[in-house]
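The next part holds the structures, each set out as structure tokens.
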Structure 1
């Protein structure tokens, strides 16, 4: 079956996910190299490139972390390749070191960094606004507000990056990445290298003398790009009146909806910024001079607001600028049409029309059952956590990490006492143990171990820390959609021919006491934990069993049996209370049963309760 992202021709219109539109834009630009570390809400971009890579005219890789992804991308652009590197917003923290230097030395082949921000913390540990990173590094920034713009801006960003020889940030947010919209395709440019790489250490080797000169070049280039910002169609002024609204990012869509809904479209003067750094200073100053009151609408930090305040002060303009703190506009979470409309109505001094959104009463919503995040039925992490809790209970502190297994935070598993960032369970666990004198059990997933756990292990051995490390190896990068990593046996495109051994890396790092178990075997896991419990120093348990979704989709394995509760007993109640598998159901009469459609046949519950039985899965 033909894939429209690669086979579609100019003029075709397809309904695309925002992330798919980004892929099409990169293909239209003639992208040659794509690197990434997966992370929601960016994951569908590299996943789509991965599935297209066998027949694509580009090179693609899942790198082991964001720093490596940007360094590979940086090397590729220095070699003349048009390059896209993708990650979620917190990944830019990991990649910040090469990012700052790339802005100095430049990108001859062209390089775009996709930073997918996550206002509202849908799947992240913070809401950081990476427009601030762009200001810090001196990166031009595109902020699409529709699927069509996602495609157009990706294409333009890549081509302009090559023209300017400067890295460019494509800054998206969760709502943009995951919306769907019609996208009209354009012409596909044939991938063409920028030319033969040129040796130029006076540019590309930023020793202090070179870096000082390159900083001056960056500032000069940034000023030139600011002139371009005055003419780009991605920035525009529309409407009329003494009330103005300046808006960037996905909030441009919310504003357009609110203006239309209120019937005042065209009667408010709007400065819409799709290219938000550097600002088109003349356009912005002229806009400020044309209105009496200004409302600034932007998710996250008051970046645009503060820059417009500076421009107004420099031009000695008497204008009231309203932003964060006005009419419910906050630095927290996502905006929507309702939030933007409320602020618009207040500054325009109008009564908004009745809300046409969902009319579910608050009492109805409060009566709905809560659905806390939970590990899947049959997840091997649940079995590991259960056994660890049986051995250690609350006598130790549990250092957690980023991945599916963080969902073990809730009772009755309660397997997370602190967490900093990806890979931190090892390092932070060591620091906690040394400072407190308490025993620490640190959990890290296989993908996170490769991402940034290895350095923590080496540091722990070198500094003689006391830590029990539990590597939760489920054979994939499960939380972000099952992407491969160096340790997987099989991924979506087949067997991994160069599998990297976690045991081998631990041994090479100096960890001499390593035990590998199948966590579904509770007895064997407990025996290994009991043994490791009595040791000191850095020691490790590798709990290896496939993610249940990965097993079904990729490994094509499925149990032909399910668990069964003949009658509710105290033993079964205790099993539910300590294991908390979501395949268990509790009836109105407090009778416990097992949902055959949810049960995966892992049979961990049989090992926990003698009163649970197994039987053949019924064919539906």
Structure 2
């Protein structure tokens, strides 16, 4: 049996008293009314955790009337640091959620915020589910514990003026933004205007590499004015003033006597603390062999560089197992993993991992903010939190505007309508085989995906593709017709493969088997699924180029696989016409939105495209 080789040291359980201005369920309505009468804007934080987002809302001018979570230590943390009501509710329980909604509807809630878990839909059957919802046959909420649905359910029933939702971008990117697009569609259906973006926290004073997906929505305006990015804050700015621990693990309460100049960031973190103390500056004990490893490391050292005699893990599998932070760089993202071990967060100069207070500083929690429970509970709450400074930046974009402007058209709906109308018109002509519809059957989609023809080549392939559509499979005649039109080596190889399968009647009855049997690479598999009517995002350069230019972003030139997908998702939407719009974006990019010399005259989105307007102005001048 393996020996850990260091004495396990459990921390005490910190119990925190409730905030002096807390309320109860019985006094909640009166508590809210008194604050609204004094001009407060009330907010609710769902899935609040310890309160990182709540602190951001507070700093942006809201009063957090209620927080909702189902973790006792996170609730105690929130109850201690904020006034109002910290409510223990399992939002996945329909009855408890309904009771919460009844309570919130009795008061004036201006904003609902939160970070619901967004488990992606399974691809199998989701198009069918969406069509049933759109047709009114299936309920929007299927009462399963899909917590993002619970979040939207509360929002739609309470109808606050503003909504703020944040989540980890990997959840959205891994599911083609399907859940997020669905949420956007549901909000816009009832009149909200929305703003979706990937935000890098370092632009708003957070001293770490951390990207979050932020969805904002409001009823009073379509203006979302984010604050301008500020100066970056590095690890040294964040934690250099905190006491050195030497060979100790720190304590709950230590003297604060910084040696040298204190950064502006650190001064902000200390604001409001009258005494020269620092709390929760404690870390885990370190094994002697780990301490030896830490002593040999710089911020550039990989696990594979460590003396093999000191390693406990396979270097090939755990190449990034240990990471020393650098004083003059950003920290890596603080996540809930820090509750399990701190090897990703080794102090820049001491041979130990970060303390609770250091992790809290890097997440931009001020020093007066305390975390209930043990050291591990505190690390978990800190790692799960939205950095308060990022929360403040996002909330600032939702501040009420002086004059409501509800009459303007929803830009996204206008663009979506134009794109669908253009696609339906083109589908009636030569482009029927690259725009999802009744004629574009799975066998046709498979052939088009294999050939991946340019718009110019489609006319030549048309007879062969019509034969496939009519017969519902690949026939010898269809292959002969397609072969006559082949002009590239890749297309010739595809024809050879089609000829080998032309008598395989079973294949064309089972579309799900086509990608494997046809040996399609991922890009062509995605194209096949799209053309067959599945809701996928194609991050092809033409589609990204159209989206970037219409939305006037830089994703065409940078971050095409992240920001570019956000741009595409905004134009594609989340309803049953999403596959048609995705295919239309791709075709618009191929026909009109060329990298150089775009042909904007025939583009359905040109009226709202900055590039098209610039091109039109250039044509007039010259």
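Structure values in brief
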{"read-out": "Read-out Rg and Dmax of the Cα atoms in Å, for residues 206-333 alone, computed value 16.5, 59, structure in 1, 2", "value": "1"}
{"read-out": "With distance in nm of label points 7 Å out along Cα→Cβ at positions 102 and 238 derived as 3.3, matching label from 1, 2", "value": "1"}
{"read-out": "Entry that produces 12.8 once mean count of other Cβ atoms within 10 Å over residues 14-21 is calculated, selected from 1, 2", "value": "2"}
{"read-out": "FRET efficiency 1/(1 + (r/R0)^6) of positions 262 and 390 (r between Cβ atoms, R0 = 41 Å, to 0.05) - structure with the largest value, from 1, 2", "value": "2"}
{"read-out": "Entry that produces 4.5 once distance in nm of label points 7 Å out along Cα→Cβ at positions 374 and 582 is calculated, selected from 1, 2", "value": "2"}
{"read-out": "Which of 1, 2 yields 4.5 [distance in nm of label points 7 Å out along Cα→Cβ at positions 30 and 302, calculated]", "value": "1"}
{"read-out": "Test item: relative contact order in percent (Cα under 8 Å, 6 or more apart) calculated as 14, pick one of 1, 2", "value": "2"}
{"read-out": "Given -0.43 for log10 I(q)/I(0) by the Debye sum over Cα atoms at q = 0.09 Å⁻¹, for residues 350-573 alone, calculated: source structure among 1, 2", "value": "1"}
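Since every read-out is calculated from the coordinates, none of them should be taken as a lab result. Predicted model, so just to flag it, every value in this text is computed and none were measured. Cβ atoms are built from the backbone, for glycine too; each structure is taken alone.
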